[in-house]
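Several structures are given next for inspection.
Any read-out appearing in this document is the output of simple, stated calculations on the displayed coordinates, not a laboratory observation. Quantities reported herein were computed from a predicted structural model and do not represent experimental measurements. Cβ atoms are built from the backbone, for glycine too; each structure is taken alone.
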Structure I
Amino acid sequence: MFKSYKKFIFFSLLIPLPSILILFALLYIRDPFWFFHKPYFREESFMRDMRMQARGIILHKDFDSVIIGTSMLENTSAKEASEKLGDKWVNLSLSGSALNERNIILNYLFKHKQIRKIIYSLDVFTLNNALEQDTKSFSFIYNDNAYKNFKVYFSKKFILCALTFSKKEKCIGKSNLDTLVNWGIENKNEFGNFKNWNKNLLQSKELQDSVLNIQDFNPNYNIDISKNKNYIKQQLLKIINKHPNTRFYLIIPSYSRLNYRLCSFEGYYNKDSELFSKYQAVLKWLVKETSKYPNVKIYGFDDLDYADDIRNYKDPAHYNTNMNSMQLDAIKNQTNILTPENMDEYFKIMEEKIRNYDLTPFVEFIKKQEN
């Protein structure tokens with residue numbers, strides 16, 4: 001972004017001042033991320049990069065409840081949430097987001113709105129790794145620095161979009177906010193059978209190596225999670241404690257049973273079933289810890305049969321949109337809630353289902369791909 005800005009300054013010296021002023025005006029009027037205003041002279045549309053777009057939605061759209069998680073919540077319909085749970089919902093989920101990334105959005109959100117309810121995902125990669133992601137690429141947007149925000153548009157892409165008055169999606173985004181970050185619609189053909197999964201994934205060396213090295217399922221119950229506790233306290237519990245009048249619905253994503261059996265996949269090294277072991281330990285601690293807060297409930301679905309059926313997934317981790325609807329139903333009907341009293345039985349069932357999962361069809365299929 002900084003290089004684009006320097007190029008803009010260099011070429012602007014070669015352009016007459018009136019032309020520069022016109023270009024500035026065009027970029028300001030277009031303002032696809034809504035940094036300064038709602039769209040002028042066109043219908044509302046939104047850029048899909050929610051790390052950049054969320055600020056404009058927060059400032060200029062009317063809502064009082066938020067869905068914010070990773071790709072595991074991106075398919076959750078805000079419209080469906082409003083119908084089932086009441087209130088005015090919007091989905092601000094950030095694909096692949098760590099807790100500290102969501103914190104930037106949430107802190108800005110609470111500065112500008114009274115938020116009644118939040119649906120939030122407890123993703124295995126961020127709870128287990130307890131690592132803060134670098135946020136330099138977007139955090140400056142949430143400091144209300146008009147100069148820095150405007151610099152975002154000093155790029156070849158946005159300048160060409162402005163000069164050509166383009167209405168292409170890459171220039172002004174999509175009009176339907178409810179499906180803005182929804183990937184389930186675009187990938188619907190990849191569900192129904194693991195044979196439908198993306199060919200690049202099925203033929204990847206990472207997945208093939210994971211399948212060839214699948215180990216026995218032997219959870220380790222002596223894992224140190226002190227680092228994970230501190231991470232969650234700072235990045236999640238702190239904001240929950242600060243906003244006692246906001247209800248937090250924490251969702252445990254239902255990854256497929258296969259996901260917990262792979263030795264190494266998408267950066268998870270699962271030696272001695274560590275992926276499940278650590279995740280379970282962290283979640284058990286979090287269930288106990290949040291029982292102190294009357295404004296928090298944790299929802300889990302891994303004791304159901306859903307994750308047994310690989311037809312519900314487009315890869316080992318990502319479930320179909322019907323699970324997002326099930327999560328909303330659970331919040332509405334107050335079911336599938338984990339408590340200190342029922343969590344041991346819940347994780348016992350989950351562990352048994354993972355251990356008993358039949359890997360044979362998938363392993364044989366992947367071996368054929370390798371050949």
Structure II
Amino acid sequence: MSAETLDRPASAAVRGVPRWRASLHRAAPALGLFAAARLTGTLALALWAWHVGRSPRALLATSWDSDWYIRIAAHGYGRTLHWPNGMVQSDLAFFPLYPALVRAVTTVLPVTGGTAGLLLSWLAAGAAAWGVYLVGERLYGRPTAVVLVLLWGLLPHSVVLTMAYTEPLMTAFAAWSLYALLTHRWLWAGTLAALAGLSRPNGIAVAAAVLATVACELWRRRGGVGGRMWAAAALAPAGWLSYLLWVGARRGDPLGGYFAVQDGWSSRFDLGAGALLFVRGMLKGPTQFGFAMALVITAAGVLLFALLALVERPPLCVLVYTGVLVLIAVGGSGFFESKPRFLLPAFPLLLPLALALTRARPRAAIVVITALAGLSFGYGAYLLLFAHMAL
């Protein structure tokens with residue numbers, strides 16, 4: 001089904017209705033399923049947390065990186081922790097847009113930083129699900145788009161989408177930027193890519209998608225691209241580069257300062273050498289369940305990317321965006337247990353599975369989705385309540 005075929009009924013059937021409202025109407029079933037999945041997962045976590053005497057709100061709002069973001073929102077940058085093993089954890093490793101938004105919300109509303117972070121994440125997750133739907137609908141039609149959104153909400157580590165983390169925010173900017181590229185809204189694509197780059201380190205994947213698409217158009221038109229395409233190409237990496245240069249200037253090393261900060265967290269890009277060493281050590285003896293799950297999920301991500309690239313062959317922007325995210329997750333060292341979270345914004349990885357479930361018999365699809373739901377709800381509670389590892 002072509003993009004033109006998808007657009008015609010959407011515009012003809014709701015003449016006089018704003019495009020955004022029409023798209024929201026089409027996405028409503030997918031958004032309802034996504035909300036039901038995440039609310040059920042949150043309820044399962046809350047019941048388990050209350051059973052063991054823990055606060056569900058504290059788990060969602062202040063666990064791991066959430067605490068760093070909330071502190072930055074309240075006090076600004078400047079916190080550094082020195083550990084006996086040599087790690088030097090500076091809050092400069094965390095990109096600024098999310099804590100800035102948290103601070104803005106606490107300025108306007110009488111809520112704490114943790115509550116503001118949760119409100120932002122939940123709203124961003126909804127906006128991301130809407131954007132994911134539109135990308136899926138544009139590429140493969142409405143049924144596949146609905147399944148795609150549901151699968152994204154039922155990933156084993158999708159509990160992150162209801163936490164005070166940055167993945168929902170970045171995915172929202174990324175999905176809408178990809179949709180803008182697919183519909184040739186160049187300035188929107190570049191602006192949203194810049195905002196994604198201010199949200200997370202791997203937000204550079206969105207800029208890469210914009211730059212690759214513009215370069216492809218440049219080649220196809222033999223250099224005759226319009227000013228809006230050039231503006232999109234200039235805007236796309238601006239957010240990511242501006243923060244890296246700001247951290248570098250603050251550290252006295254404009255080009256290498258940010259990477260030195262990441263190195264202090266034992267986080268660096270080494271083409272997967274560190275991850276392979278970790279996996280080899282993990283396979284030699286007993287290991288935590290979370291590490292084993294991280295390995296399985298990451299391997300599944302690589303396999304799904306191969307299916308996406310070789311079988312489905314999506315548009316260049318979708319392929320580049322997803323490929324850069326997979327490369328960063330697989331090729332980075334440090335915090336092996338966080339690799340599934342790094343892949344959370346890579347929703348196009350789920351397209352092969354969404355297409356397969358759309359074509360499958362309803363009973364088989366229901367069995368698969370039910371199994372994924374059980375895994376998601378149980379594993380999400382495990383990660384926050386029992387896993388002694390960073391999320």
Structure III
Amino acid sequence: MAPVNRRQFNQRMGKGLLGTLALGSLPLNRLMASCSYPQKKLGIALVGLGSYSTYQLAPALQQTQYCRLTGIVTGTPEKAEVWKKKYKLSAEHVYNYENFDHIAANPAIDIVYIVLPNSMHAEYSIRAARAGKHVICEKPMGLNVAECDAIIAACREAGVALGMGYRLHSEPYTQQIKRFVRDKTFGEVRFISADAAYISRGNPNQWRLNKALSGGGALMNMGVYSIQSCIYGSGKNPAAVTAQEFSTRPDYFGETDETITAQFEFPGGTVGQMMTSHNARANRLYGSCDSGWFELQPANNYGPLSGRTSQGPISFPHESQQKLQMDDFARHILEGTPNSAPGEMGRRDMVIVEAIYQSIREGGKRIAIDLPENYGMGG
């Protein structure tokens with residue numbers, strides 16, 4: 001086959017595929033190993049060597065206790081050579097997008113981490129599952145709910161574990177907020193607010209501004225953090241949403257959403273709001289409760305995070321969130337510990353994303369969200 005560059009490949013793969021398949025849970029005995037501590041670290045292959053793999057995931061894999069870097073997939077030979085030397089990877093552990101499926105025959109690779117543009121998540125998650133490898137999929141899980149369904153079904157059929165690249169569920173500040181909510185430390189949560197945004201001033205040709213590759217703009221990127229924060233900060237899935245979109249730089253954000261705000265209704269009378277943007281700076285979670293409040297600011301960057309409550313500050317030592325996340329997923333496979341961010345969580349978030357976009361299309365109409373009470377909450 002003739003070689004293709006990253007952009008050509010992305011354009012070719014960005015057309016989508018996949019229909020809706022049945023959902024199901026992976027039996028626990030398919031995940032558990034006989035030992036409580038790994039005699040061999042699980043091998044992870046990173047698919048896509050962009051900035052997140054280069055500056056976050058690969059360095060974190062030098063610190064992990066339960067997994068290690070054993071493979072890479074890239075369409076850029078120059079990158080492959082740099083990574084081979086830096087991480088001492090032999091040629092048989094380096095793949096491109098044409099020979100990706102050969103990864104099935106590599107016993108050193110147990111987990112495939114999909115770190116590609118959004119339009120490629122479903123394609124490569126499914127191919128990794130069919131190769132018999134456990135899957136971590138970066139957010140958002142897919143371009144739509146149907147792709148999420150197909151990924152979950154493929155992993156179930158192959159008997160492999162599926163996790164989302166939701167690093168915050170493994171870091172201590174987020175876990176503390178979850179404990180506050182679960183234990184009702186400050187009583188019932190009555191109001192929750194979450195903002196996640198940054199200013200994009202970079203290359204106007206970047207894939208995040210190409211709707212065919214990204215599926216959307218700020219909502220499909222930083223907006224996932226806002227949605228997640230509202231859910232774990234209230235302990236509930238939303239029952240309805242009303243949303244608005246704002247654009248002040250249509251020349252730059254021609255195809256994708258620049259700024260979105262939304263208001264959530266939760267069961268039991270809790271209300272919430274979120275903001276996400278590629279043209280503002282925001283990084284906060286705040287919850288108001290019957291007898292106090294909690295706050296994280298910053299709430300969703302790579303850390304260190306910072307928190308406080310009506311009773312005083314909260315503080316934890318900083319560790320790589322990516323290290324904690326990947327070790328948690330490896331332990332889920334090795335020991336059968338709860339999956340902190342299962343595929344159903346990614347699917348749930350896409351249900352909410354689709355409801356937000358629907359509300360915007362319909363002029364800010366209130367859209368009901370049909371989700372089971374604890375669906376996608378994770379371990």
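Tabulated data for the structure shown
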quantity	calculated
Origin of the derived value 18.5 (mean projected area of the Cα convex hull in nm²; candidates I, II, III)	III
At a computed -8500 (helix-only ellipticity at 222 nm (-39500 (n - 2.57) for each DSSP H run of 4 or more, over all residues; to 500)), which of I, II, III	III
Winner on FRET efficiency 1/(1 + (r/R0)^6) of positions 220 and 316 (r between Cβ atoms, R0 = 25 Å, to 0.05) once structures I, II, III are ranked, highest first	II
